[in-house]
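Here, each number is a calculation from the coordinates, and none is a lab measurement. Since the structure is predicted, the reported quantities are computational estimates derived from the model, not experimental observations. Cβ atoms are built from the backbone, for glycine too; each structure is taken alone.
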Structure I
């Protein structure tokens, strides 16, 4: 089937590539001329494991191409997936201008029957507004549907090709049948395609991300309480995670969540609730807990070294908000760095993939190092913000030799406190007694 994907950012590029991989002919469109030019040269603008290989293979076999011309892409397609960004406005509401513009463009240029399928994360009721746009254009032959994405950065290809479920929000039997056919190759293991009304599909996306955000904030508060009472969060996590009603996913304590989804989706759902005079106090609390958790490591550093960090140097491992991505949007590392610099410290950073992203955000405020060990040289302590596999089993003797003092602030609980004690490190982690 011929498919247009409007927006060649993270969601659009991954989605378009996976649709092409299953045999469809896909055109990914974006207004960013430089991005499209790079993609046409086989250069991938984001880091996502496995994506570059899939893009190049499908380009070679003629199933995917990249364009700045939405009219041409839509005209030759039966389905247009809208995957443009919906960044938060100053009040937390999602900015839908890109979604509306895409729908207007599709309504003007679609040839015959067409499906607008919204992958962008949009507030409940957005499909209704898009149907109004289509109706004003006099296009009774265009159906508007919701097909929310549930991709985790770092494992997006696997998530798309083998989803837990596919959700289709549709009021049209014809559109539902076509969207089922497009997504059937991804659910061969009998994971469900769930068909529902568009409002329920839109809400499902926000509810899923908000539930996960609440779980993370909950386990972080339990971790903080464990420290206060002398319990071990790892033991507690296993104790509650083994309960089948709860499960163990997203119950790992740390320095808070970040990224492009959880923070903005929580804010957007709080805003939507407010529009209906509902006080979503649970989500407000989760958001507050998360902001506080990002400041936990700087507070620990100051408790150890004192409030004034002038003359102190810290090595920081991990800049991306999670491993296997170069995305630093809302990353805890940014809060940690800001607070250390404000207290007079110098910061030496390393990340396996996010160094260039960090340069664009931080400029000359920190120094950048190609290896994790280079970042240690002359530092007073090591701070860990992201749980990259490369950091899990380091050469501790080398760490000790490079640091001025054998001190580690571990925001991801990567190391065994007993091992740290045996190696004579001063070790601070999350939800466990300090060594």
Structure II
């Protein structure tokens, strides 16, 4: 497989106030400028990742070019003044406590961008779980293009139900040097990090990953035929950050020889590897509500749509757990509710089946609108209003997320929710890319 490896990680020098250094991922709180104003006041003049990243709340404001120039200048000074120190090659084992019943176990290492492709139909070893909006890449690429270091907030998922990769390393954490332990700013919880030097322990990680994704074992896990591509790693968070890194690498490598490409630091991107079966990860469904529609018209259109795609659509008296052959969808409209069943859907996951129809319906009914809802109470409240119709979905099984990407390509937008904004990655580690 060989698409990941230890990295020469940059960490702030000893004595740095890590509570001010670590800041939440830049793509969070994009509608709450007051959050970032408070973060700015907390940081003050202290060294901070806030000074070498661009919160996306400012991405389309005037003066963004000046902000980017200042970021690059600060990166250079952090390197020159020793604020950032480079460790020997290795990995960072982390434990992130966000107040739940257990912490999230992760492993920060480098991933080969040559093994990642965000384009539709990709069969690369690292793939997005959801569609990449390519229009979001250029402004982010402008930030990265002249940067000396990267501070990615990417989370890559593995499907490891037997816990063979990260968890054994965590059990031995006391054998490694703890590099940080800090309460994160603005209710971000607590994080601990242990440095795993390149050697026997990191070799074991790579070996466990290779074993987990051996073709025979992989196809047995999902019941796949040989024509289906392997999916060792799926992006859980930060896909547009990774897509931007890929776009930057494609620009850089055009002027490099094959030998130079093999060793260039921009070829590899830092990311946190997390087992999707980690107890801290709660995968929740996101419900759908249509606005400005007639229930009867929606059901009639659904029946026609699914029959045109070789599936059967019928109303049923009760809902059961969806299977590969039958997928169930409770609905609410006004003071009415019911259940429908789609049999023989060409889409692997119920959410993909439903979203395929909704996209088709909305394209033909420009007056109708859609929203994506968390919480059954909110779903029922909105669906009770005249002209609205809501659809409930089962919480997806964790392993079904990988199966859905393998079978259907990428998952539909708003397939699942995985943690709140304050639970997202906080910037801590960095890596040189020039």
Structure III
């Protein structure tokens, strides 16, 4: 099925008109081979900026819906359109959990590979791509390949933002569990210094850790936050799990921005004060711990018709002071922001476009209608991050310039060479790829076997 449609990322900024297609693997392979048009894969549309849109191009979503949980091998094999939500629902009753999940379970497995997603357990388990056993991919000539870890094509595809070809099928490892519950410790921390120190201390004690951080607070409360750290329960119990219902709250809202400085300051104060100073060993469900925002359908509409920017950076170990400067810059900007997350990263994996570096990552959501104040704040923060040897997460980006990506990803040139071999005719593209110069202006003339 092909239809003309206006699409945007989850941040709802800069929508474009595309040719939307729903295909199975067989039909898309033949269509690519017979086409001289431009193509892009799209999963659940949860990339925040323009990574999954292509103006005037063919934006294809697979409709294969295949999933096998291999209990003996401790792995899952699925078509790329299957969601993390569906894998969790199928794996938990069999005593397994996904190796890595982001803050939403409503992403496709193909998208998880393309963005090389990370979660609350990066300091222990790395990225999603670190657990992938093989990938099947349709290249720019319409030929399907199986890619194995260690090959240059695999390493370029994991984190490659869908620009090396269409991921059609993925095999990845699962982690064993004996309970559907999480055991969670909560700490309310009064400032950024204590928050960072507590997070470092808990790294070795818990598999999962994440902090909500108030980047609007100032003075002695600068960077105050609520840290939650947890592990899968070790007490065996029935492995009952059902995907929770989603309340369509956001879809019932008028297209107006409800996120302003007054409402956000009040929310941040309430959220920080309602958290316990210290609570140890609380049992929580998997959805409550990993995916709390998924219970509110269409929450991105809270930001009104202009949408929002999600800005995610990482800075390496040894750059703690830079993180302080970034939080101070947000605080002094007076830009409203509530959905802010601080996490620790373990070592990076060396893939050319994989985001994590050993150190810190900060995610901040802000309304996109901030004008020159927002632009100047983002530029100031970008300079701090890049000067410290940090980078930006491409799956969240909607505004970066190509020079920032060149600085943040020093292996970008090598990645482009592999990408051009995999797509010699320049078929696979996105608005992100064009904006950041990730794809060539002229098709390459090579190929790969």
Original post:
Ranked by FRET efficiency 1/(1 + (r/R0)^6) of positions 102 and 422 (r between Cβ atoms, R0 = 30 Å, to 0.05), which of I, II, III sits at the highest value?
Top reply: II
**OP:** Give the label, chosen from I, II, III, of the structure having the highest value of FRET efficiency 1/(1 + (r/R0)^6) of positions 38 and 142 (r between Cβ atoms, R0 = 30 Å, to 0.05).
**Re:** III
Subject >> Entry that produces -13000 once helix-only ellipticity at 222 nm (-39500 (n - 2.57) for each DSSP H run of 4 or more, over all residues; to 500) is calculated, selected from I, II, III >> reply: I
**OP:** Name the one structure among I, II, III that relative contact order in percent (Cα under 8 Å, 6 or more apart) of 12 was derived from.
**Re:** I
**OP:** Work out mean projected area of the Cα convex hull in nm², for residues 230-373 alone for each of structures I, II, III, then name the structure with the largest result.
**Re:** II
